[in-house]
Structure 1
Amino acid sequence: MSFEDIEERDGVRLSWNVWPSSRIEATRIVVPISALYTPLKPRDDLPEILYEPVTCKPPCRAVLNPYCQIDIRGKLWICPFCLQRNAFPPHYKDISNTNLPSELLPKFTTIEYTLSRGATVPPIFLFVVDTCVDEEDFKALRDALVVSLSLLPPYALVGLITFGTMAQVHELGYAECSKSYVFRGGKEYSPKQIQDMLGLSSQNRAAPRPGQPMPPQTFGAARFLMPVQQCEFQLTGILEALSRDPWPVANDQRPLRCTGVAVSVAVGLLETTFPNTGARIMLFSGGPATEGPGLVVSNELKEPIRSHHDIDRDSAKHFKRASKFYEGLAKRASNNGHVIDLFAGCLDQVGLLEMKSMANSTNGVIVLSDSFATSIFKQSFLRMFNKDASGFLEMGFNATFDVQTTKELKVSGMIGHGISAGKKSPCVGETEIGIGQTSAWKVNAIVPRTAAGVYFEVVTPAGQPLQPGSRGLIQFVTHYQHSSGKHKLRVTTIARNFAEAGSPSIAASFDQEAAAVLMARIAVFKAEIDDSPDVLRWLDRMLIRLCQKFADYRKEDPSSFRLTDNFSIYPQFMFHLRRSQFLQVFNNSPDETAFYRHVLNEEDVNNSLIMIQPTLMSYTFDTPPQPVLLDSVSIKPDVILLLDTFFHILIFHGETIAQWRKAGYQDQEGYENFKELLEAPVQDAQDLLADRFPIPRYIVCDQGGSQARFLLSKLNPSTTHMSASMYGSAAGAGAGQAIFTDDVSLQVFMEHLKRLAVGAQTN
């Protein structure tokens, strides 16, 4: 099976598919053994299993899977993780070699159980809406919220908080007139104060029964969070009557906006009324917080919002305090299974950098748009409520993610969105990569595209003989609340062989695409802590070591350097990763950097690769559309290019094509083929836009136009203003466009890599 086939079946891509048998050998292969796992990868043939999973005895608790040894006569099974013998429960009495339950069939290494335990709780959506935006934006935002009510399940609970100079919690259960509780924007409220002011304090609460989950606090909560079917009319009326913040704003000032207080009240409301229950706080922010806790910039326009340069110099005076405040809210929300989504609708920054922990820790979404009136915001927001074939929302709530390994492997950590669940199981390793020192994480929100990067280490000491056919196992267990309210458990168990030191099967099992994405996640994780040059040096060092280990070459002879097919594109991925907006912050605001890094840590291998190394399609008269090099030699006057960077989809018309289009040839008789040529990339672009989240920015530009910079910045600059001979240019062919840059080209990068890998002198 190919790597893609395995991914289709189990949602897993591994950096290595045969593993070194000892700790020392595992460190020598440079790229750690790691997996990019998509728990809810859609799979049509999964049977519906309505009984509880059979688990091994504590403390192991691994779930029954096709790799277990079965004793049919004794009705026993042996756990491959801890080797304990377990008896099958009574309802398995009829099993035989020809009558096995689904979870023991080899084709179901991934299986999903619908659990009977746990009360069915409806999903909760709490809208937190900024009222300090201009009238056009505000109307577009209100309209989008009204439309979203019709997309929510009728049983879902919904609530509304609005904020400007003050924060207001709207009481939906009061039909006589619109009624709200007002919180001062300049004051920090403790969770206890929020409870008391909203009438949710302990004397009003129902007492939990021993051993039972906390009962929903309906006495207070029902006023603020109501089922859509009961309050849709009332809430639509409130939304349509909402007015902009009435507080006057001087010409030289920003509006007073108490984002921190509003989110703090939302977190306090939910943690009091629905702890450990699936809920989403959706924050719609049209500008930076300028008032109260979490303030990002003062309301004086003469104070500019912080830049990367200010943060590097430590001169961003509000940055650390604001970040710490939002991190505290993120932790409280995460611990209760609540998600915080950030929707920014503003040309300037809104403070995503300070607020990013709220989305990163809870697995919320971040959508960055210039205004709430743009299709990027509207379509991305409404796409969140996509439904599956059964009519349920394509999102899970209150999810936890658990990893189990056999004794040869230990878990180093996870890089993705979530927080540690603090599970110190025996399979936790000493090495820490990402969120470590645990084998379980709270990921809260989960959608079909959610992908977690999990990193492992081999702990077997060197010198132990390798048993023939020995293999290691990893089990991923994801527990989540389905949007129907039922609890589900998705279990994936994978096995891979161990090989002796130096075995060619290890090198042959390298998945360069998965490895590039998993290493990119480590690089971005490091970049959040270190400064950028150190991360680039680390990436370069890892690449040189990998090439020294796996390339064929004669010492000190760069011309002899060869990489096998399954390593050959890896250096190219690293070249583009070094130049990408994930590691190069130049020309991006801190908010944009936070957004790009957030999305990279969410997506699967294919989408992440598009972000690292964008795809470029070429359209000409003579040939059908075809992929071309992401290189300046691909720009030609008579060619249309379609660039997909995941965040941008760009159609670029070569000089001649642009002139013909401006002259209107496509509308004249006899030029039908030119009209078709212009339409082909537009149709392909629409197909790309159809299922992507967040919606990419769509750009149509001409050679020499200002928007062409989006393409030029992504191309390998093999033809620059300094080039003497043009790489890739055949005699008489167009030599591509010269790019004005001092950046190193891929060709020069590869020359240096070869020299360093073979140990030759570099100039």
Structure 2
Amino acid sequence: MPVSNLIRFLIASTLIIVLAIEPAIAADTAAEGVVVAIGANETIALQRLTASDGRIRVDGRLDEPVWQRLPAYDEFVIVEPDLRERPPYRTYIRLTYNDRGLYLAADMRQPPETLISRLSGRDTRELNRDSINFTLDTSGDGRYGFWFGISLGDSLSDGTVLPERKFSPDWDGPWLGRSKVTEQGWTAEFFIPWSAVSMPASGPVRRMGMYLSRKFADTDQRWGWPALPETQPKFMSALQGLELESVAPRQQYNIYPYVSSTVDRIDNRITPKSGVDVFWRPSSNFQLTATVNPDFGNVESDEVVVNLTATETFFPEKRLFFLEGQEIFFASPRADTRSTSIGNAGLPYTMVNTRRIGGKPLRPTNLPAGVAIDRRQLNEPVELLGAMQASGQAGAVRYGVMGAFEDDVRWNYQVNGQPETLIESGSDYGIARVLYEDQASGAYRGLGFLSTAVVNPARDAFVQGVDAHYLSRDGKVKLDGQMMTSDVDVAGRGYGGFVDAEYTYRRGLVQRFGVEYFDEDFDINDLGFLQRNNEYRLRSSVQLIQSELDFARDNLLDVRAFVQNNVTDDLFTGGGLFITDRLTFRNLSRVLLRASYLPPQYDDLNSFGNGAYRTEEWTEFNARWDSDPTQPFAFGLGGGFREELQEGETLLAEGGFSFRPVDNFTAQLELKWQDRGGWLLHQRRDLMATFDAEQLQAVFSLDFFLTARQQFRLALQWVGVKAREREFFR
């Protein structure tokens, strides 16, 4: 064959091949749009919506033409377990914006038989279901941000995030989110109004950070973009960069009036009530909220807890007004009440515990001699007249103030059979916070001041604190500290503080070390929470996360230890070693093991002011197995053994199940049983006693959803204790 003919043959063959495959390429392009690869440290300049694009209807369908015009991004890798490999199915993300807000579309591919949808109330995160979550750093430099989540079926979740990975579900924002099942998987749409989020003042080009995570429930994996698994220390400072031009948020205000009525069957009275909540954001970097005569009748009830010790039980805030914008008052990681670790993180240390506001009243001080108030009145919450909160940012400084005012307290009692009423003033509360933050050199530095005041004719309490924070440029070194002083009537001035250090040795291996000191006069519990004063303590913990083991999907090991002495007598009042291990098998079942050891020590609290007593060494072991949570019926069983503080042993058993035959119905039951031998309790003055006791606790709930926003819930909690005296001690 002549060379010229050979060349013609090759050209013709090439054209035939190109023409043959071109329709397939065009079809793929039409389905996916233009998929753009992002390089390391590359910033995405978002395209602005134009008038010709029309309006985007947030319904989860992605049928607007603009979504096909915009470029798509598929940069997800597997981050739970920490594989950092490309997942088996694609996720296409598109973003755009206008003067009203930010739009995000997610097109998630997977086989239809792998879809898992479970409806729930807002901010329910523990369910294993398909979801897409979007974190937005609106500060632009890793100082603060917001996160938003859509689960398949339209259950929503949202909250705030602070450096470096401190997520909180307390904020509920006015944003839109919807999902839709497709032939190739499912899709979701987000709309985040600019007026709903805090942002600093900015020039013509505004910078933000973004993180996306997709939960693939069929294999209980999480896929993320960028690749920021929890085994690495950096998060907020390592998000995907975004650039937006000419974002000028509009002023926003919301007014929520209400009318309610309370029927009191004990006192045989009906109390009508009305009030109003006001939310005003005049600019992107300032927000004012206020409430007059607030009603908290729709607040979820607390867990049932049996606590017969001298230390207080902590109950988290659930009232939405006090949850809104509360993150500015978190002066250290110890103030965070939600730990993601499997280890025993302990109770929070915080100067601001808003559950004190409108909580139990101070005991009456002007009662006639011999008159006692019944316990129901002593535990009844005080009515609030009103509260106000303002927060904002000016350059590198963030600030927040809050004030709240209680109504008078009425004490009803009888004298010689005649009803009498004593009226005493409620308390007034004030909080002020200023925080300076700097990241000019790549490392995060923060310096803050927090002040609280509780004013009452019977007792005034003032607390001030200075806090400092540091995170190295590579995220390996993290330091947090807070020094505080309190001035309380009668007790006088006290001092306390702590310093915490964290170091990441390598991927998945982290060590923490802390030291704290609180003198005997230090008291922040009029508005804050501190389990005890009069102590100094050293604490340390090590956490190791391992992924893709030969015999399991992942393993999480947590080892903690502390030693503690009191200040007044320098007695050894606390110490122990705590080991927790959670192993997740490839079939998604889990085993959780806990072992604890406490050496002989002194207890200077549980005699209720009648001196210290010595306790024996104490060991405990618990084990629990849970089945695959992705199945419609999942269950778990566990048991354990614990020594008591003097003599005796305790056996523990627990079990529970969850039943989800359809997406919109869930039944759950959890049972816990204890057989205690030698339970040591205070009786009166210096008399202590041990008891043989049985305790049974049950928690049952039924949830039915007409839609993701219409829920019927029935929840029951029950605790029963039967005890018999064994021995008495003085």
Exercise for the section: Determine which structure produced the value 14.6 for mean count of other Cβ atoms within 10 Å over residues 611-618, calculated from the coordinates; the candidates are 1, 2. Expected result: 2
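In terms of mean count of other Cβ atoms within 10 Å over residues 555-562, which of structures 1, 2 is highest?
Values: 1: 13.0; 2: 18.5.
The structure with the largest value is 2.
Computing helix-only ellipticity at 222 nm (-39500 (n - 2.57) for each DSSP H run of 4 or more, over all residues; to 500) gives -9500 for which of 1, 2?
Numbers: 1: -9500; 2: -2000.
That value comes from structure 1.
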Completion exercise
When distance in nm of label points 7 Å out along Cα→Cβ at positions 155 and 683 is calculated for structures 1, 2, the one with the largest value is 2
Practice task
Check the numbers for mean count of other Cβ atoms within 10 Å over residues 139-146 across 1, 2 and tell me which is largest.
Solution key: 2
Handout entry: Test item: log10 I(q)/I(0) by the Debye sum over Cα atoms at q = 0.07, 0.11, 0.12 Å⁻¹ calculated as -0.58, -1.46, -1.72, pick one of 1, 2
Key = 2
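Taking 8 as the value of relative contact order in percent (Cα under 8 Å, 6 or more apart) derived from one of the structures shown (1, 2), identify that structure. If you can, show how the numbers build up before the last one.
Details: 1: 14; 2: 8.
Value 8 for relative contact order in percent (Cα under 8 Å, 6 or more apart) corresponds to 2 out of 1, 2.
Only the coordinates and a few stated rules stand behind these numbers; no lab work does. Just so it is clear, the structure is predicted and the values come from calculations on it, not from any experiment. Cβ atoms are built from the backbone, for glycine too; each structure is taken alone.
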